[in-house]
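These notes open a run of structures that come right after.
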Structure 1
Amino acid sequence: MRRRIPASIPALFVVFGGLALAVFALPLVGLLSRTPWRDLAGLLTSDVARDAVRLSVSTSVAATAVATVLGVPLAFVLARASFVGRSIVRGLVTLPLVLPPVVGGAALLFALGRRGVVGEPLADATGIVLPFSWWGVVAANVFIAMPFLVISVEGAVRNLDGRYEGAAATLGAGRWEVLRRVTLPMIRPSLVAGLALTWARAFGEFGATVTFAGSLQGRTQTLPLAVFVALESDREVAVALSLLMVVVSLVVLVSLRSWWWRFR
């Protein structure tokens, strides 16, 4: 096998690359320097921490499941269907990526709130009120995080070699069998990457959640909200919870990158 010759990198790029790395590393160093290591276990097992961890895990997993059910079909439609206004639909899908999360939360409140466009008839018909509830947190997470899944899957489906699906159909496979045995396995790396990014984004969501669902301990106060509240009352708890979120997110992203490169 031919040995790859490393490309030369200008020294100036190394200098500025190091400065860029410092932008990411220095906040983590600051966090580690303030971590109460001796009391860390006790802080992470407090009632506030346990409630926040439980809510963050349950709502982020539920949001990822909802995003999968809704987002994967949408990604296929955007990738393979030709219709008027597709670029507008794609813009709407990616809007939460650039929209300030607080604005997204306000929009959710006006749409799904007790007096919202959809929320009011929903509450009158079923008694379901989404704001300041567990499902309200899930709704906020889905709105903010689902674009990561849609973009990842859409790109994979669009670049998929259709000859394999055509060959399977020629051999007698039905549409759903082709999807299950050919299409999904071929886009598996992008699908897994999209799911992981969707979960990680939902796990760390703050702005839309606090605007739409509030910050009620044991009910809607996820880890980011608990950190925000603890910064005003108990700095050590805030640092401990922040460190927990950093570790979880870093493990997910590093594992995802290692898994992803095995398929390239």
Structure 2
Amino acid sequence: MTEPQIHFDDGAAYERTMGVWTRLAGAVFLDWLAPRAGLRWIDVGCGNGAFTELIMERCAPAGIEGIDPSEAQLAFARERPAARVATFRLGDAMALPFSASEFDAAVMALVIFFVPEPAKGVAEMARVVRPGGLVAAYAWDVVGGGLPFEPIQAEMRAMGLTPLRPPSFEASRIDALRDLWTGSALEEVETREIVVNRTFADFDDFWTTNLLGPSIGSAIAAMPPGDAERLKAAVRARVPADAQGRITYAARANAVKGRVAR
């Protein structure tokens, strides 16, 4: 039987659920990359443009190409301020529609675990980046429990349920990322962890926001009402509120960067 897949087709819902997390982790990631201004970027798996916009805001790029397989996500991206600098087009991470050495930097933000053949995706990024250029990615540590949805997924597992995982989730391990980069003959390869915290106004804000995620929302919608309520109560106990009722917790990503051989 084919395992159900996670699809992101609602740019606005993605913005509320994952867009905030993308920018939190992405800011740390870009500080680590420390790119110079004026680079030509490709954002592979750009989704609704959340990370693309961060590149525009923080890196003074000469241009950005955003590639994604979801036309609905791209439509949202094209309405962002980033569209003044970026071009968003339909494309496949494993067959980028560009010639060799067109870019100075290629990045994947929270994407590599969705690529059916991650090694092919990394090789494609390396192919379209000039010699000496930057190839980098960050991904939630799915195996190590770093997903932003982990408080809910942990309680689902406790109930005997198996939450959906990205098809190439093993690629999110930090040693797997290093192996992918060195396997594509990239040089000066470095890795690091990124830990970020997000605060929700209260538990209802936390719960309704996470229900917009395609993996969590669809799974809970399919549960019998009694089970869904038991899950909600267990999650509420797992993420206690502060004195003001706010919910704060951390997510963890693994990051990698390297250079195309000169």
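Tell me which structure, out of 1, 2, gives 18.4, 60 once Rg and Dmax of the Cα atoms in Å is calculated. Only structure 2 yields this read-out.
Identify the structure, out of 1, 2, from whose coordinates FRET efficiency 1/(1 + (r/R0)^6) of positions 29 and 245 (r between Cβ atoms, R0 = 25 Å, to 0.05) was calculated to give 0.95. It must be structure 1, since only it matches.
Out of 1, 2, choose the structure whose coordinates give Cα extents along the principal axes in Å, for residues 141-236 alone equal to 66, 20, 19 when calculated. Show your work: numbers first, answer last.
On the way: 1: 66, 20, 19; 2: 52, 28, 20.
It was calculated from structure 1.
Comparing distance in nm of label points 7 Å out along Cα→Cβ at positions 61 and 197 across structures 1, 2, which is largest? Walk me through the numbers on the way to the answer.
Details: 1: 2.4; 2: 3.1.
Comparing 1, 2 by distance in nm of label points 7 Å out along Cα→Cβ at positions 61 and 197, the maximum is at 2.
Tell me which structure, out of 1, 2, gives 51, 25, 19 once Cα extents along the principal axes in Å, for residues 117-172 alone is calculated. For Cα extents along the principal axes in Å, for residues 117-172 alone, the value 51, 25, 19 is produced by structure 1. In this comparison of 1, 2, the computed figure 18.4 for mean count of other Cβ atoms within 10 Å over residues 125-132 is attributed to 2. Comparing relative contact order in percent (Cα under 8 Å, 6 or more apart) across structures 1, 2, the highest figure comes from 1. State the single structure among 1, 2 that was used to calculate FRET efficiency 1/(1 + (r/R0)^6) of positions 157 and 181 (r between Cβ atoms, R0 = 25 Å, to 0.05), giving 0.20. Structure of origin is 2. Can you spot which of 1, 2 the value -24000 was calculated from, given it is helix-only ellipticity at 222 nm (-39500 (n - 2.57) for each DSSP H run of 4 or more, over all residues; to 500)? Source structure for this number: 1.
Laboratory data are not the source of any read-out in this text; all were calculated from the coordinates shown. Quick caveat: nothing in here was measured; it's all calculated off a predicted structure. Cβ atoms are built from the backbone, for glycine too; each structure is taken alone.
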